[in-house]
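Bear in mind that the values in this text are calculations on the coordinates, not laboratory data. None of the values given here were measured: they were computed from a predicted structure. Cβ atoms are built from the backbone, for glycine too; each structure is taken alone.
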Structure P
Amino acid sequence: MKLRSRFALLMLSGSLLHVAASAQTAPAADAGNALTARALALADASEAQVIEWRRHVHQHPELSYQEVQTAAYIAAALAKMPGIEVQTGVAKTGIKAVLRGGKPGPVVALRADMDALPVAERNELPFRSTVKAPWLNSDVPVSHACGHDTHVAMLLGAAQALSKVRDELPGTVVFLFQPAEEQGPGPVASGAPAMVKAGVLDNPKVDVVMGQHISARAPSGTISYRRGSLMASGDVFKIALKGKGGHGSSPWTAKDPTLAAAEIALALQNIVSHQIDPLDGPTVVTVGLLQSGNRVNILPDTAEIAGTVRSLSQKNQKTAHDAIRLKAQKIAESHGLTAEVTIDTGYEVLVSDPAATQAVTQALETAAGPGKARESQPSMGSEDFGSFGKNIPIVFWHLNASPFADRNGAPNHSSEFVIDESALRVGVRALVGSTLAYMNRPAGGAAGVKVSQTQ
């Protein structure tokens, strides 16, 4: 009887504690819901301004690390937003802007890339680019064929909305306008690692970085996200073979690098089939260049092989790198040649942190509408955003914006790439809602604050 009484008392006290805790958290949840609803309404109200920003940036594209006018335009727009501290010239042409909320809380960074591509734009848009810029020793057409103009405009829209609720904001927001995402692997680092090296994740210390990428996939206005590996690493390898040239009539007097190059190119094809664990993450090794000689009767001194490695697994990425080096050097030795192998790791595997992603999934659905934010398959495409995630969580999603009602539009990097501008409102809502969902998430938990799914 005494045991039953004690058990009953324990159950009663536990229930009372639960009720008390619920009573304490309910006002906070209500306040979070009200703030989010107001911020999303402000995001919606910025649609016309966001489109105006986008069209200006679209019409004035600049290549990697040349985004001088783009950065000046962004800084001028940010200067009109109350409470935002702006720092320019970060990693050459980047911008770091800080909005300190009126309440304590996490530090959330939001990123947009700014650079354009050496691609001629082929459409009839009244604001299409006619800009040309120096590229590989000639003037070439430049356009925002990857949609970075929309990324800039949507992040400006999010900054404007959040600045208007700064007194109620439970945390700090860092806005990162990044140069040179399109720089690619090579001796000059692309924009994301350059900004990390410049210290953009410190002062204030960032807790999570979020970003998005637009595509012309259908249906427009939907969001695709993934918990875990989302986009592949992107590496470039080069193999320089050196031998001894000679005459085509007497190949035994030479050390011909051409045959060795062909053998290496074939040998690299079995890395994926025989040395990569497919269960750890898809991996692709591609030879895109093989050059040697310039006359049919002359055996050359040198040959060059180059290609790419893409992987959704850091382990498989390293395995592929090691195998490329070993095969190239050993095959070269067997032909009496030397091989110099260089591998430039430009883009890390982009791993969207599972817990942080879970914290914002409801916000993404609220931004797009019921059933319009869905988990997707990973992509073998690459994005340097993964560099922000070496020591802190990152969250990344794709915003679909096909200009057609029933099919996908042209892919990113195409001269015919066009997007549906009505999707930009969804992107601004996604940035604003995810920021507040992360700030308002329960202590020690991953769930975000739910709000009504207004459209």
Structure Q
Amino acid sequence: MDLSLLKIAEKTAPRYTSYPTAPMFSAEVTSETYGKWLGELNADATLSLYLHIPYCKSICLYCGCHTFATRKEAPVLDYADTLIKEIQLVAAKTKARKVKSIAWGGGTPNILSPATFLKITDAIKSHFDLSQINEHAVEMDPRLLNDEHIAAFVKAGVNRASLGVQDMNHHVQKAIGRVQDLSLVKRATKKLRAAGIDAVNMDLIYGLPEQSLEDAINSAKIAASLKPSRLAVFGYAHVPWFKKRQRLINEAALPETALRYDQAMGIKAALEALGYVAIGFDHFARSDDPLAIAALNKTVKRSFQGYSCETADAIIGLGCSSISTLPQGYVQNNPEPGAWARAIEAGEFATVRGVATSAEDKTRREIIDRLLGDFEVDLAEFGGVGSFFTEIRNLAAEEGDLVKITDEIVKVTEFGKPFVRLVARHFDAYLDGSNAKHSRVI
């Protein structure tokens, strides 16, 4: 890394999986608000369903997700029963029935038994129309995946799997509390494809403890040799004040910013050399994958799942901590499983916070989406550069090396692409007034 980049790489910015971002959510959005917003969706509105399964057999030290460890079956079964009741609650409040996509995240969705998974999908089918579904995706832990799971996924119509890989080097796996032999990943990939689930995604992480530049590039090359449809490459965010499990990580073994940058750029170069198309600042896809096609057509969106080609009118989050995205705004469920369950069992939504979005919010969200997805935006489509005089002035003064501004066009330079979040933040009307902490751009 050129040390002149160090000050840029150490800056922080939101990841912009929503706009306004999650720190702007408040308790002013209630369960009654959510019910009203659901009721305002018309019968022709299309939906994407996200189901959060918060449980894992064990907790990985690096994990920043909202998860809980359990080796008992009872909490998982109780959670599934309550999830079905939440599906029923949503269906009772909205006329919208057409589902375009389903995604399961966690946690570990395949901690559910095959029978329990099918019980939940049957509940979805009994309340919603899945005849136009494009994608049904499930995050999976290769260490827990078995033939019975795969058979259930096929029966339920799952057509995309996302495997948590993170790193392929044993010493790094040991340092993060997730030892997972390559043979498990190979076997999972082979069996999923043999069953007809051809689209397999993989997640990788750079910036992990004990991880060298060679380790990071080696992991990317090994993962790519399995020909995944997509790879998400995330920088590890060390936030031990927020996720106490991360206090068990040896901070002295974490790569410094310069090495993190080299890891990110090394992975990018390796994947592009192997034919993958870079999507935004942290995703890659094969050229025939729908995400790569959406990027070519400049229709990629940011969501709480990262980059997506989602086109549904509303995303309905189900399960504790999940977030719904509706035309009127964002709604988040209670993150604590017990509190979430008590609300649902009482026949109420488990909403704890959210934010209503204004017309200006939606304009700025689209500008940010275009910058993060296309690396350029034509402000003529949003009222012209005169509507963003202050933003453009500050952007040119503070991030001049990262962008080129020509007439109404703001274009991120090749040099600036890894730091695109710094460009996007200039169109965030709430950032200066927020005390929220955000991750480094590298």
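Could you figure out which one of P, Q the value 4.0 for distance in nm of label points 7 Å out along Cα→Cβ at positions 231 and 263 was computed from? Please list the in-between numbers first.
Details: P: 4.0; Q: 1.4.
Comparing all candidates, it corresponds to P.
Figure out for me which of the structures P, Q the number 1.00 belongs to, where FRET efficiency 1/(1 + (r/R0)^6) of positions 391 and 407 (r between Cβ atoms, R0 = 41 Å, to 0.05) was derived from the coordinates.
Working: P: 0.50; Q: 1.00.
It must be structure Q, since only it matches.
2.6 is what came out when distance in nm of label points 7 Å out along Cα→Cβ at positions 55 and 303 was calculated for one structure; which of P, Q is it?
Details: P: 5.5; Q: 2.6.
Going through each structure in turn, the value belongs to Q.
From which structure (P, Q) was distance in nm of label points 7 Å out along Cα→Cβ at positions 47 and 319 calculated, if the value obtained is 1.7?
Details: P: 4.9; Q: 1.7.
Computing distance in nm of label points 7 Å out along Cα→Cβ at positions 47 and 319 on every structure in P, Q gives 1.7 only for Q.
A value of 53, 39, 29 was computed for Cα extents along the principal axes in Å, for residues 71-254 alone; which of P, Q is the source structure?
Values: P: 82, 42, 34; Q: 53, 39, 29.
Answer for the origin of the read-out: Q.
Out of P, Q, which structure matches 50 when percent of Cα pairs over 28 Å apart is calculated? Please report the intermediate quantities before stating the final value.
Values: P: 56; Q: 50.
Corresponding structure: Q.
Matching task: 0.35 is the computed value of FRET efficiency 1/(1 + (r/R0)^6) of positions 87 and 367 (r between Cβ atoms, R0 = 25 Å, to 0.05). Pick the structure from P, Q. Numbers along the way, then the final one.
Numbers: P: 0.35; Q: 0.15.
Only one of P, Q returns 0.35 for FRET efficiency 1/(1 + (r/R0)^6) of positions 87 and 367 (r between Cβ atoms, R0 = 25 Å, to 0.05), namely P.
Say we calculate FRET efficiency 1/(1 + (r/R0)^6) of positions 135 and 207 (r between Cβ atoms, R0 = 35 Å, to 0.05) for every structure; which of P, Q gives the highest result? Spell out each step's value before the answer.
On the way: P: 0.35; Q: 0.75.
Sorting by FRET efficiency 1/(1 + (r/R0)^6) of positions 135 and 207 (r between Cβ atoms, R0 = 35 Å, to 0.05) in descending order puts Q first.
When Rg and Dmax of the Cα atoms in Å, for residues 119-198 alone is computed for each of P, Q, which one produces 17.0, 52? Let's see the in-between values first.
Numbers: P: 17.0, 52; Q: 14.9, 47.
The value was obtained from structure P.
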